[in-house]
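Multiple structures follow.
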Structure I
């Protein structure tokens with residue numbers, strides 16, 4: 001069976017090339033660099049001999065993604081990609097432009113198991129995990145298409161990153177490597193709906209990632225209604241893991257809070273959340289809910305969003321309202337894939 005070279009770490013690639021072709025280390029370095037420049041065939045590796053390239057073709061392949069659809073916002077230049085995978089499945093990525101550089105929100109799974117009640121990613125169920133090469137290729141092929149460097153990465157697209165931990169950890173090793181994309185872990189944000197055991201594992205690794213936790217409620221009663229994972233990992237256990245992550249890494253936690261009209265957006269909810277978070281070094285990112293036609297929830301009116309933020313700030317809780325980007329292209333994840341699947 002052929003090996004997906006881009007799903008190997010640098011050390012694994014060195015060993016594979018040495019064991020199979022007796023390549024010296026400098027050749028492994030050349031191959032690795034080519035992979036992260038986004039070559040699609042071995043023939044593009046012009047400083048590798050033709051004989052070596054032919055040998056590589058026999059035992060390995062280079063994963064590629066095909067741009068199935070590309071939408072560009074006329075409002076702010078946000079670019080949304082629907083990538084077609086080698087097995088015909090689809091994932092979405094979104095490139096956002098900021099003053100400090102380009103950020104990309106990428107997917108880690110085809111579909112999702114978590115079934116959060118406000119999210120479109122799980123509407124067609126869970127299909128499979130992405131390989132580490134399919135995760136990093138979203139960045140590589142977006143950069144190639146745009147002709148621009150991406151400096152910040154958010155694992156907040158389709159899927160739960162910590163439910164695909166083995167491939168995500170390989171991705172994190174490769175993206176950080178100086179001969180690869182060389183993106184610091186400090187410029188990577190990993191979003192989770194709250195897999196407590198996996199958060200604890202990340203804490204012990206001390207990779208200096210920004211951890212974003214999908215909270216979306218001030219208590220278990222509300223959280224259980226919209227996030228099934230809360231039934232397995234109660235609120236107190238989740239907050240304990242978040243505090244443990246901060247204590248070990250000294251990286252401030254970002255708490256994501258989607259505001260849903262008449263469910264979790266009252267002043268009482270804001271007060272309860274303030275009590276929960278008092279004394280904890282975190283940042284609350286308030287997000288007006290996206291409209292998903294298959295879901296009943298409605299976005300909170302902006303007045304209630306601002307009142308919720310004001311209540312948190314009154315209690316000395318750092319809170320901002322996420323700026324909506326790509327509103328004219330439905331830039332939230334899951335919707336473009338669902339449309340493609342329906343066609």
Structure II
């Protein structure tokens with residue numbers, strides 16, 4: 001099903017369904033100007049065949065967060081230049097969230113911005129990373145600290161690509177999908193996979209349209225991410241993003257309860273969705289001390305005034321600034337020693 005991705009006056013189609021990749025050539029021919037060359041950014045392990053009538057130049061990037069760096073961006077841009085890509089050409093990103101993040105940033109940077117079409121091949125990519133125009137790479141000091149807001153020209157979510165997805169990748173996608181259960185009152189559990197993916201895309205598109213550059217409301221999409229990013233870094237990225245988000249959602253709920261924003265029943269609802277419906281981890285692994293995790297959370301990119309969290313509350317999920325570090329540390333220590 002086609003869905004409008006929202007980004008102010010730069011809306012674009014998000015196609016969700018089995019066989020969506022077959023629409024790539026039509027999407028390419030709908031660009032203005034029509035490109036002559038396609039830079040396909042992917043990974044050798046993806047195994048998704050891409051067919052287009054345009055000249056195709058393939059660029060494989062490394063697998064793993066250690067390749068999500070400025071070095072990779074430089075290598076891609078140099079490759080684009082050697083292939084003769086102009087401002088009128090297009091990048092097509094085929095892969096998971098890392099691929100779309102990196103390819104999107106390279107597209108935003110090359111010639112100060114060329115078109116990009118995302119073909120996410122993971123559940124996490126379909127419902128989160130490929131939608132909304134946030135691109136970026138990591139620094140040793142933190143995750144996604146360098147990047148750009150660069151909206152794609154279209155997104156093709158081909159559900160057929162999920163058939164061979166490893167179980168861990170499904171868990172990662174489910175970690176992000178669990179987040180959407182708390183952003184609206186929708187009963188996502190009642191939907192089949194195609195409808196659930198489409199609804200998650202709709203929710204994200206609506207939020208992004210209201211706040212493209214994350215100056216306010218868009219930050220609610222980071223629900224569960226403050227601790228999640230700290231866990232990813234503390235574990236040396238042995239804990240994958242979606243796995244960390246599931247743990248971060250439960251921590252955020254417990255922190256919100258401690259702050260008097262929600263009650264125990266609402267915390268239990270989080271546990272039921274994350275641990276019950278999706279069967280995901282809810283306990284904080286011992287990848288660092290409470291003090292170490294707290295220090296990493298202070299580096300979070302949405303931290304504007306002291307410790308900043310996205311927390312549930314009487315008015316729904318919202319950004320809460322200047323959270324008392326002593327309370328956060330207390331909740332962390334309780335979770336680590338329970």
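No lab work stands behind these numbers, since they all come straight from the coordinates. As the structure is a computational prediction, the values presented were derived from the model and not from experiment. Cβ atoms are built from the backbone, for glycine too; each structure is taken alone.
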Computed 25.2 for mean count of other Cβ atoms within 10 Å over residues 113-120 - originating structure among I, II: II
For 140 (volume of the Cα convex hull per residue in Å³, calculated) the corresponding structure among I, II: I
Value 0.85, calculated as FRET efficiency 1/(1 + (r/R0)^6) of positions 185 and 289 (r between Cβ atoms, R0 = 41 Å, to 0.05) from one of I, II, is from structure I
Distance in nm of label points 7 Å out along Cα→Cβ at positions 129 and 313 from the coordinates reads 3.2; which among I, II: II
